[in-house]
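Asks: Heads up, there are several structures right after this.
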Structure I
Amino acid sequence: MKIGFCCKWIDTVEQIDGFKPKDAAKQLNTRVTTITWLNRQTREVAEQCLWDLMVHNIESIRLLVERVGNLDAHLRMVRLGSDILPAYTEPTWSYFWRRADVRDYCERHFPVVGELARRRNVRLDFHPGQFCVLASTDPGIVNRSLEEFEYHVD
C-alpha cells in the first residue's frame, strides 16, 4: 500500500491548530494571502507580498519533497495544494504571474523541485481548490473552474 501527505505537513498534534513561531514544520508549508488584503495595499506592497509568497512557497514544497524523500518508500507521495501561487487566476492580480521576472523565477525553481522528486522517488500530484465545480449549473463557476485547472498545467 502507498499513502501520501495532503498539502500541509505537521510534526506534532499540537500543530493542528496552527504553528508556533519557532516550529520547524512552518518552513514545509505554503503561506497565503487574501484578495481583500491585496486590494487594500498599494500595488508595490501587494506585488512584493506575492513575490515573497512565491519564493517561500516554492522553497517550502522543495523542503517538503526533501523531507518526504527521506521516509519509507510507501510514504513518498505529496499532494500539492492550489495555493502555491496565490491569486494566479484572480483577474485583478493574474497579470503579476505573467511578468517576465516572475515567470523566469518559476521556470528556474520549479524544475529543481521536480528533479528532487524524481531523484528521491517522491510522487507528486496537484488538486484543485474546493471551489472548483465542473458540474455546476452556473456557467461562471464552470469557467472559473476551468481556469483553475488550466493554472495547474501552466
Structure II
Amino acid sequence: MGGGVVESALRERGGEPGLKLIETMLWDGHHAPRWPLHLARLRRSAALLGWQFPAVEVQGPDHPARLRLTLGADGQLDWQVSALPEPKPTWRVGLATARLSSTDPWLAVKSTNRQVYDQARTALPDGLDEVVFQNERGEVCDGTITTVFFDRG
C-alpha cells in the first residue's frame, strides 16, 4: 500500500471522537533512553492523520517510571506517569489466533484504536503473558502490549 493511500485511509478516521496517538516509554529517572525514536514515530503518525504536532520535551520524575504520552487531534498532549511493572525474568509468549493484515493502515501508528489487541488480551490463555500477531504472510508484527523490534544498538 503506497504512502498516499495509507495517509488517506488514516485521515478518513483520524477525526473520530476520542482517538489519540500513544507512546509508552521507560523513564530511567533521568531520561527516556529511546525518546528520539518515540518522538519520530509520534510525529510521523500525527502527519499521517493530518494532525498538528506541538513542540514536546520528555520529562519525568526523579525515579524510574513508565511514561505514557497521548496526542489528540486537537494537538493536546497528556503525560501520565505510573510505576514500572515488576520485571519478569521470563515471558511466556504465544501466537494470537487472529491475523493482522499487512495492508491495514492502522498498523503504521500506535493509537487508542486497539480493539483487536484488547480482544486478544482479554482472551489470553492461562499461563501466557503475551501473544504476538502475525500478518497474512506469517510475519510477526505486533503484540497486545508489546512492540516487536530489533535493537540495533
Structure III
Amino acid sequence: MDDQTKYSGNIEGLLDIMARLRDPDGGCPWDVEQTFATIVPHTIEEAYEVADAIDSNDMASLKDELGDLLFQVVFYAQMAKEAGDFDFHDVVTGVSEKMVRRHPHVFADAVFDNQEQQLEAWEAIKRQERVDKGLNPDAEKDESALE
C-alpha cells in the first residue's frame, strides 16, 4: 500500500501525516520549526480562503480550503501533544461536549418557544462557562490577535 492510499480518507491518517512532518528525525524542517505563534498567520489566511470559497459559491475550493483549515487544527494539536498539553482527540472531545452542553433543546429536555430564547440560553451557557473558568463573564474578546 502506498502512502497516498494509506493516509486517504481518515482522520487518523491525517494525524499520522502531521506527526511524521513534525518528527525531528526525518520530518519536514519547516514543519518542525513552527510554533503556535508562527502558524497563526497561516490559520487566519486559511479561514479567509474558506470565506472566499463560500462567497464565490465554489464548492470544490471550499472542500480544499476546509481541508487546509482542518490541517491547521491538526498542526496545533500535534504541537500541543508534543508539549504534553493535549491532543487532537482531546480537542474533539472538548468541542463535542461543548456543543451538546450548548444545545439543551436538542440533547436534553429544554424547550424554547423561538430562536431568540434559544440564543439567549446559548449566551447564558457561554457566560456560565466563562465563570466556571474564572473569567469575567461579560468581558469582550480581545481582537488584537487578528491585527
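Read-outs: derived from the displayed coordinates by stated rules, not from any lab. What you are looking at is a predicted structure, and each value in this text was computed from that prediction instead of being measured. Cβ atoms are built from the backbone, for glycine too; each structure is taken alone.
Asks: Quick check on the output: -7000 is helix-only ellipticity at 222 nm (-39500 (n - 2.57) for each DSSP H run of 4 or more, over all residues; to 500), derived from one of I, II, III. Which one produced it?
Replies: Here the read-out was taken from II.
Asks: I, II, III: which one has distance in nm of label points 7 Å out along Cα→Cβ at positions 92 and 116, as calculated, at 4.0?
Replies: It must be structure III, since only it matches.
Asks: Now a separate question. Rank structures I, II, III by relative contact order in percent (Cα under 8 Å, 6 or more apart) and report only the one at the top, that is, the highest. Let's see the in-between values first.
Replies: Numbers: I: 25; II: 22; III: 13.
Max of relative contact order in percent (Cα under 8 Å, 6 or more apart): I.
Asks: Shifting gears a bit: Given a value of 2.2 for distance in nm of label points 7 Å out along Cα→Cβ at positions 36 and 84, calculated from one of I, II, III, which structure does it belong to?
Replies: Working through the options, I get structure II.
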